Structure P
Amino acid sequence: MTARTRPEANPDPIRRAETEIARLIGIMAALRDPKTGCPWDIEQDFASISPYTIEEAHEVADTIAREAWDEFPSELGDLLLQVVFHAQMADEKGMFDFADVSAKISDKLIDRHPHVFGDESRDKSAAQQVKDWEAIKAKERAAKAEKGVLDGVALGLPALTRAIKLQNRAARVGFDWPGATEVLDKITEETAELVEARDTADPAHLREEFGDLLFVMANLARHLDIDPEEALRGANAKFTRRFQSIEAALAREGRRPEDSDLAEMDRLWDDAKAAEKNNRDQGENLTGL
C-alpha cells in the first residue's frame, strides 16, 4: 500500500507520550517482579484481571455519561493500565509485549482505512465505506478461520451490545426486518408469549421468553438508530434523579422513604417528573429567544 504524504505531527506531544508510556510499562514490570514486586500484582493472571478490564471500560463510559471531564484522564489511565497489565503478563510468557499490541492496532487502522492511508478515493459514500469495511473484516475473519457471518462477535460483550452486533452482521447479508413497524409487531407478539409463559410457572421458559423480548427490543433500537446501552443508562440516570428527589422531599420533613408509603412516593415522583418537564420547557423557551 502506498501511503499518502501526511503532515508531520507536533513531535513534542509524541515524545512526551513515549516517555510516559515507557514509564508506565516500567512501573508495571516492577510491580510484577517476582522478588521485589507487589504480591497482589504478582499473583494475577489474564483471567483474574479480566473483570477489572471490563469494569474500567464501564467506568470510562460512566464518566462520559456524567460529563465528568475532570475525571476523564484518570479513568482512561485506569483503562490503559489494563492493556499494559495484560501485555506485561504476556511478555513474561514470551507471547507478545506492549509494542506488539500497539503495532497490531496501528496496522489494523491503516489497513481498514485505505481511503485515508492508501490510494483509494476519499469520495466514497458512507454506505460504500461500510461495504468496504465489511469486505475487509470478512478477509480478516477468513484469515482467522472464521467462516460464519456471526463468528468473532465477542462473547464477553454486554448482552445488549452483543445483540446489536449479531443483528447488524445478519442484516448485512439480508437477514433483517424491513423496518421498525415490523419490529414493533414482533414486540407485541413476544410480549404476549411472555405473558403466556408467566402463567405456566416454568422459570426456564419465562427466562427464555424474556430474553426473546429483550433481543427484539435491541433490534428495535437498531432500526431507530438508538444505542440501547446508552438509552438504558439515560433511563437509569433519570430514575436516580427522580428517586433522589423523593428522598430530598421526605428529608425536608425529617423522614426517609421507609417512613412513607407507595401512594405518597408516587405523588412525589410525579412532582419530580413535572419539575423536570418545567425546567426542560423553560430551557427550550430560553433557547428560542
Structure Q
Amino acid sequence: MKTQIIIIFCFVDDYLKNINFNDDRQVQMSSAEIITITITAAMFFGGNHEICRKFFHDHGYVKNMLSKSQFNRRLHAIDMSIWEQINYFLGQIFKARNKTGEYAIDSFPVAVCENIRISRCNIYEEEKYRGYSASKNQYFFGIRVHMICTVTGEPVEIIFAPGSVSDAKIFKEFELDLPEKSKLYGDGMYNDYAWEDVAKEALGIDILPVRKSNMIRQHAPHLSFWINYQRKNIETTFSRITRLFPKRIHAVTAKGFELKVFMFILGYSIGLL
C-alpha cells in the first residue's frame, strides 16, 4: 500500500504543479495531500475518508494533519474542475498507450439508497433519478455512470446522469475525444445512423454498435462477433470499479455522493498506471 500511496501523491503533486495550481501559503496541508488521502480512501478504505485520514496520521504520512471537519472543508473547497482535469489527464495516458484504437461505451447504475428508503432520501428527490437496470432486472434510485473505456478496461471519458436518462441521449453529450481511426463499440442502444455518419466524417471515428436484426445497416458476421466480444470487456471494468464500493456510499449531499463515486473511478484508474 505504501508504494501505491507514493505513486498517487507523486502523480497528483506533479499534475498540480504542471497546471500551475498553487495553494495559499497559510494552509497546513497541501491540496495534493488532501487529494491523495481521498483517492487512497476510495482504493483501500471503501471511501471512508475519516478512517483513511487517521491511517495517514498514525503512520506519519502527513506532518500537519487536519482535523476531521477541517479536512472535509478543504476537500469540498477543491473545485470539481480539478478532479475532472486529473481524470482527463489519466484518459490521455490511456489513449496514448492504446495501440489497437478500440474503445467501448456503456453505463452502469449507482443507487443512492435501497428502494425501500426512496421516500426518505434527501440527496436526490426528483423522479428522474429513478432508473431501471436491465442487467439486474430491477429499478434503482440514483445516478447512472456513462463511460468510454479502452477495450482493456481503462476509462477515458465519464458522464454522470440521472438514473432515468437513456444511454442514447447521453451518448450525444460525449466529446468523443478519441484518436482518428478509432473504433467505438457499444450495445444496441447506441444505434443512430446519422450520428455514426457525423462521427465518421467529422472525427474519423467508426461507431460500431450491436445491430438489431431488423436494421438496414448490418455488420458482417465476423465484425458482429468481434463487437460483442470486445464490448463485454467494459462490463468487467464496471465490476472492478463497483467492487471498490462499500455496501452503502455515505454522503449527505448530491455533490458529496457524486464526488465519492468519482473518487472510486479515479482510484481504479490510478491503480492501472
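As an exercise: FRET efficiency 1/(1 + (r/R0)^6) of positions 34 and 234 (r between Cβ atoms, R0 = 25 Å, to 0.05), calculated from one structure in P, Q, equals 0.20. Which structure is it?
Comparing all candidates, it corresponds to Q.
Can you tell which of P, Q yields 0.75 when FRET efficiency 1/(1 + (r/R0)^6) of positions 66 and 162 (r between Cβ atoms, R0 = 41 Å, to 0.05) is derived from it?
Comparing all candidates, it corresponds to Q.
One of P, Q was used to compute Cα extents along the principal axes in Å, for residues 74-137 alone, and the answer was 44, 29, 18. Which one was it?
P
Of the structures labelled P, Q, which one yields 5.0 when distance in nm of label points 7 Å out along Cα→Cβ at positions 26 and 106 is computed from its coordinates?
Label of the originating structure: Q.
Identify which of structures P, Q gives the largest calculated value of relative contact order in percent (Cα under 8 Å, 6 or more apart).
Largest value of relative contact order in percent (Cα under 8 Å, 6 or more apart): Q.
Quick check: 35, 23, 15 is what I get for semi-axes √(5λ) of the Cα gyration tensor in Å, calculated from one of P, Q. Which structure matches? Walk me through the intermediate numbers first.
Numbers: P: 41, 30, 25; Q: 35, 23, 15.
Derived from Q, not from the others.
Matching task: -13000 is the computed value of helix-only ellipticity at 222 nm (-39500 (n - 2.57) for each DSSP H run of 4 or more, over all residues; to 500). Pick the structure from P, Q.
Of the structures listed, the value fits Q.
If Kirkwood radius over Cα pairs in Å, for residues 50-217 alone computes to 18.8, which of P, Q did it come from?
Matching structure: Q.
Quick check on the output: 0.55 is FRET efficiency 1/(1 + (r/R0)^6) of positions 90 and 170 (r between Cβ atoms, R0 = 35 Å, to 0.05), derived from one of P, Q. Which one produced it?
So the calculation was done on P.
Readers should treat all values here as calculations from the given coordinates under stated rules, not as data from a laboratory. These figures come from a predicted structure and were not determined experimentally. Cβ atoms are built from the backbone, for glycine too; each structure is taken alone.
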